[in-house]
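Student: Take a look at the structures below.
Laboratory data are not the source of any read-out in this text; all were calculated from the coordinates shown. Owing to the predicted nature of the structure, the values given are computational and were not obtained by experimental measurement. Cβ atoms are built from the backbone, for glycine too; each structure is taken alone.
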Structure I
Amino acid sequence: MGLCLYVGNRNYSSWSMRPGVLLRAFDIPFEEKLIRFDSFAPDSQFKKIALTLTPTDNVPILIDSDVQNRRGAPLVINDTLSIFEYIAEKYPDLSLWPNDLALRTQARNLCAEMHSGFTALRNHCAMNIGPDLSHAGAIIWRDQPSVRADVARIEAAWAECSDLSGGPFYVARLARWMPILRRL
């Protein structure tokens, strides 16, 4: 088939959701397979299945059967940011990153910051997009200044990227991604 993306439940795992959003946004064909979250214990079905695909035993996992590693096996990419970089290299004509070196560097830097930073936001606002958690969110917002600081940094970073790029890259990408996010 080419690309096969293994994910956990996108309701609880933004890590799982992100590569699928990217692939859908750019109309890149792929198959998606769910590895159900039953537990994260070493003997869980989730961990057992994930370990058959990658030694990290985490999702998402992208397998490209059209590209082989040095041992002749399909190429396995097992990290959200690595998947994005791989797709950007595999499909250079799609211009996933800005063409301008400074803007591209800034975009990659921001992605890395989003990927590994914002600890307070991650700790206090676990992903669960199903229920209405507005009451709990209001309490977190009121009681956690570190969460407010993380959100302020995200807003400032997006505003800076939009300002420096003059908006076209940011606006065009956001316009392309929003309908896909709404369908998930």
Structure II
Amino acid sequence: MGKILENLNVTLAIGVALAIALMAALHVDVLTAPPIFRWLHVFFGITWIGLLYYFNFVQIPTMPSIPAELKPAVSKYIAPNALFYFRWGAAFTVLTGLILAWLNGYVHEALMLREGFRLIGIGMWLALIMAANVWFIIWPNQKRALGLVEADDASKAKSGRTAMLASRTNTLLSIPMLYAMTTFQSLPA
């Protein structure tokens, strides 16, 4: 079992296979598009928000206490990989969420903040703002701050601060967004 778990791709494939087997064994009707897209939406959302919280609760506060000679391990190896999953987690969370709302017949009503769909609509708009922050503010600035693209030291420092503030904005917005998303599911029909 140890060899299997050493490979992340094999671990993920087995996890997906077990989830599908569980779905098939317990709920034949969940093998339809809405439950599968809900599952994918939650999976990608956990990836995205989990990394957002990792950056804001762990990496950013810890970086000042890391000795200078160890900081390149984070900035050259850990952060670029984490940012890859972070930005694609954001993209796939939004995509699967929009597909799920479309499959359930309320995408237009939610985005227009119509009565009965206002809460989920607010959550969707917050997620769209957060995803735009990821792709159009955080990622371009992080590329400069981490030295993935050419930038002078002043530009790197300014970009790092801009990315951090956008990430903190997403942390702030994630709290009401998560409330809107989770509470909508428990409202009476």
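Student: Out of I, II, choose the structure whose coordinates give distance in nm of label points 7 Å out along Cα→Cβ at positions 61 and 101 equal to 3.9 when calculated.
Tutor: I
Student: Comparing structures I, II by FRET efficiency 1/(1 + (r/R0)^6) of positions 109 and 133 (r between Cβ atoms, R0 = 30 Å, to 0.05), which one has the largest value? Working shown, then result.
Tutor: Numbers: I: 0.50; II: 0.75.
Largest one: structure II.
Student: Let me ask something else. Going by distance in nm of label points 7 Å out along Cα→Cβ at positions 21 and 165, which of structures I, II comes out largest?
Tutor: Working: I: 1.4; II: 5.1.
Going through I, II one by one, distance in nm of label points 7 Å out along Cα→Cβ at positions 21 and 165 peaks for structure II.
Student: Follow-up question, since we're still on this one. Which of I, II yields -23000 for helix-only ellipticity at 222 nm (-39500 (n - 2.57) for each DSSP H run of 4 or more, over all residues; to 500), as computed? All intermediate terms of the calculation are to be shown ahead of the outcome.
Tutor: Working: I: -17500; II: -23000.
It was calculated from structure II.
Student: Hey, mean count of other Cβ atoms within 10 Å over residues 53-60 derived from one of I, II reads 18.6; which structure? Before the final figure, lay out the partial values.
Tutor: Working: I: 18.6; II: 15.0.
Only structure I yields this read-out.
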